[in-house]
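Please treat every number below as a calculation from the coordinates, not as lab data. This structure is a prediction, so every number in the text was calculated from the model and none was measured. Cβ atoms are built from the backbone, for glycine too; each structure is taken alone.
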Structure 1
Amino acid sequence: MREPTFLILTALADRPRHGYGIVREVGVLSDGRVSLLTGTLYTALDRLAAEGLVELDHEEEVDGRLRRYYRLTGEGLAALTAETARLRQLTTAAEERLRSVRPRTA
């Protein structure tokens, strides 16, 4: 799973969000490293919806514009859970390797 996809799913893990809310939350989660463009986000959301990982939660009109809120599906939650476990396993392996090469302090 690519990092932007992981971050979008993570942004939706606790509650439904609209597009700008997802963009903001991805920025927070990545400590500002990842900045999603609107076109990129909606392309990703369309793909994730087609894969059954997210779905439209509801729509509301704000200042004459339609705001769509998205949420994780059960499959999306399972995919995020699996990817989190995979990343944790990789991080643990890297940390173990790094401990073996770090100078020991006495």
Structure 2
Amino acid sequence: MQQITDDIIKQDHYLLYIYTPFCGTCSLAKSMLTKIEVVHQQSIFYEMNASLYPEFMQENQIESVPCLLIKDGNEIKEKVYAFQSIGNIYQYLMKYKPNLFQ
């Protein structure tokens, strides 16, 4: 996973995993996303420590962590708070990153 930068935040499309360092549920969610990246052998998600971006959290009304924020076409399409399973995350990937499955 790549760390988010201000330049990437301005882009039209990304999948952003938002976490806090001492959150146990966040660690579990990150392990799911990491496994997906290993299977596809590429970086798919960006990661953001919520503690370092309080303005972003407020502007985008992030309610809790972990959160998978999906930005597509320069608008936020989804905020996933319940990661549930790797299969659940794949449903979002098939919708927003179909090129992974070609």
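Once distance in nm of label points 7 Å out along Cα→Cβ at positions 18 and 90 is calculated for every structure in 1, 2, which label goes with the largest value?
Once distance in nm of label points 7 Å out along Cα→Cβ at positions 18 and 90 is tallied for 1, 2, the winner is 1.
Suppose you compute distance in nm of label points 7 Å out along Cα→Cβ at positions 26 and 58 for every structure in 1, 2: which one lands on 2.5?
On the way: 1: 2.5; 2: 1.9.
That value comes from structure 1.
Once Cα Rg over 2.2 N^0.38 Å is calculated for every structure in 1, 2, which label goes with the largest value? Write down the numbers at each step before the final one.
Working: 1: 1.33; 2: 1.00.
Of structures 1, 2, the maximum of Cα Rg over 2.2 N^0.38 Å occurs in 1.
helix-only ellipticity at 222 nm (-39500 (n - 2.57) for each DSSP H run of 4 or more, over all residues; to 500) was computed and gave -10500; which structure, 1, 2, did it come from? Mind showing how you got there, number by number?
Working: 1: -19000; 2: -10500.
It traces back to 2.
Computing relative contact order in percent (Cα under 8 Å, 6 or more apart) for each of 1, 2, which one ends up highest? Before the final figure, lay out the partial values.
Values: 1: 27; 2: 34.
Structure 2 comes out on top.
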